[in-house]
Structure I
Amino acid sequence: MQLQTHSQNIGENSFRSCIRRELVELHNNTENAIKLDSEIPDVPETAYNDALFLLEVIFNSNIPIPNINATKHGSLTLKWHTADGTANMDLCGNGLVVYNAFSDEDRKDEGACQLSDTAALDELFGALRCIL
């Protein structure tokens, strides 16, 4: 698997290298799980590329880096657990980010946007910051 960047203008850096290694390891682990259980759908490589892009935006927005996992539905999930609640961002590989957050006050926030929609991403990050 070779992760591609969404932008040729962004230079290579240690953060990107570290995240790329983590995503490649996750991809390899997911492939091994699929070999053991054929009912687990494969996560599209584009989901890993979307995750690399989104994680860099998250890092540059001073938001803590989440846990990254493959789901049993063939997507990647970015998950934050805090004292105030949880938040998830799901990536299916089509450029769509599906977001939900639950706070201890039984408040729920959810939404979806394209990775290319920076205004909507900023809104999702604002909601995320409320529980971090």
Structure II
Amino acid sequence: MLLKFVSIGGEKFTKEDDGFDGFGSKVLIIKSRANQNGRTVHMIYDKVRGFNSLRTSVQFAKEQGLIGGNRGGYYFSNLPDGKEHKFTMRDMDTEFIQHPELYKMLYSQIVPILKQELPSLSAEEMSIPPEAYDY
């Protein structure tokens, strides 16, 4: 797989406002056996921890219209009890650790969408010959 990472100049995050220092990044899939070439993936980069899977997942949910609210409090807009479980951008990591049901609510909504987006390959198609590790 050949990828190109491009930072998004207008999407910067600060410790004071967002709870971490980082920026948005677009990952362009240039060449892939397992996915469509030319697709982009929006990811969130934390300058201390690297790409942040939780913040990237929340960003994806926001792009899909699954999360409502604003900086003062986000919630899962299409779940019946979604407004009862609010979280903020600034304290997102802590709030998700303290309330593990937030993970379940988030992933129950984005995993079905991702399954449709991602190709399904058999184990044989995904296997890597042992010689590829001998370099």
Structure III
Amino acid sequence: MTDNEILLHLQDRALTGDSNAWRDLWLLAWEVEKRIFRGEIKKKRLYTYRQDVDVLALDAVSIVLMRYKKSYKSGKKWLVRKNYISTLKSACIQTLYHRTKSQKCEQLAIAYMKEGMALNDALTFAKRAIEAGGK
């Protein structure tokens, strides 16, 4: 069986309430996501640490797997129907290249602090720059 077939099978079992399948789904999805990240990093020649890949992969898996909980609260059932690997790849792209305003603000504030600016001033300037549409 391929990883995609195993993930789809684990998803079916997890949605019926099998806690062991839910754990196995998280673990296998995390392993697959790490492989996807390593491939994307190598392809795009991005610089990152090995520990960062683990954390980024966990963030991406969380994006995918937490949709189950959100969908059941809202009454709309969400699940992957055909290609789990493609769904994980989309989460990888989202995690690597899309940042929230708070993440942009934090990164800009760190850059200001490296230039010698005080923490409070750096946060204030970063927040204003993000709100104005800069960076």
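Values quoted throughout were computed directly from the atomic coordinates according to the rules given, and no laboratory measurement underlies them. Please read these numbers as outputs of a predicted model, since none were measured by experiment. Cβ atoms are built from the backbone, for glycine too; each structure is taken alone.
Annotations
- If distance in nm of label points 7 Å out along Cα→Cβ at positions 31 and 55 is computed and equals 2.4, the structure in I, II, III: III
- For -9000 (helix-only ellipticity at 222 nm (-39500 (n - 2.57) for each DSSP H run of 4 or more, over all residues; to 500), calculated) the corresponding structure among I, II, III: II
- If P(r) over Cα pairs in 5 Å bins from 0, in percent is computed and equals 2, 10, 16, 17, 14, 13, 11, 8, 6, 4, 1, 0, the structure in I, II, III: III
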